[in-house]
Structure 1
Amino acid sequence: MAIYLVEHQHTDSTCPAQSPDSARMMEGLVLGEERLNQLDVKVVEDCKVKGEHRLLILVDAPARENVEKYAEPFKMVGSTEVHDLTTCGAFLQDVLTGSAKGCR
């Protein structure tokens, strides 16, 4: 399993949380256990930036493709990116052993 960041942003006019019905639908798409199991992803942490139309979701999955499928519904209402992550400790170990140089 690997950790990924799903970064999503939408506008006020495309905000899916403007009614209880659409908020329930979003809840199912973001946190719905059945959907998460079907896609073989686990939400590690989900955060909404206060006062903004922005979500940051840490996802654990066996492959990036699983996360891309998880993120598809977000793309219907705004920009969505999937980022590969590593821990700071693992990154620093790569630098110390010479297999990485700098942040790139």
Structure 2
Amino acid sequence: MEFHVEFTTRAVKDLKKLSKNVQIQILRESIRLETEPFQFKNKIKKIRGINFPCYRLRIDFQSDSYRLFYGIDENIIYVLRVISKKDADKIINRIRHIGFPPE
């Protein structure tokens, strides 16, 4: 099954705050999700306690680590947030309260 990746408005804002090299790496990884959203078994974690299928993809870039949070609805992968590892716990609590799928 083929998937289509869509970035939410908030995820685009997150992405714009990052350097161009990091943006390119994150976009490459998100494109790879379209063919198989669970292909990075050692980099993906399902987030518990959320009312929709929500996952976290770890993206390592040089000495930094980023988290791409996404949800799946039918064949659409919604990228909800793109953040640094240090902010991941704060964001999980916010993701629990969003409506899904995003409009």
Structure responsible for -11500, with helix-only ellipticity at 222 nm (-39500 (n - 2.57) for each DSSP H run of 4 or more, over all residues; to 500) calculated and labels 1, 2 on offer: 1
Structure (1, 2) behind the derived value 0.55 of FRET efficiency 1/(1 + (r/R0)^6) of positions 10 and 34 (r between Cβ atoms, R0 = 25 Å, to 0.05): 1
At a computed 29 (relative contact order in percent (Cα under 8 Å, 6 or more apart)), which of 1, 2: 2
For distance in nm of label points 7 Å out along Cα→Cβ at positions 26 and 90 computed as 1.5, the structure of 1, 2 it came from: 2
Which of 1, 2 yields 29, 16, 10 [semi-axes √(5λ) of the Cα gyration tensor in Å, calculated]: 1
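Using FRET efficiency 1/(1 + (r/R0)^6) of positions 50 and 66 (r between Cβ atoms, R0 = 25 Å, to 0.05) for the comparison, can you identify which of 1, 2 gives the largest number?
Largest one: structure 2.
Each reported figure results from applying straightforward, stated rules to the coordinates on display, with no laboratory input. Values in this document were obtained by computation on a predicted structure and should not be read as measured data. Cβ atoms are built from the backbone, for glycine too; each structure is taken alone.
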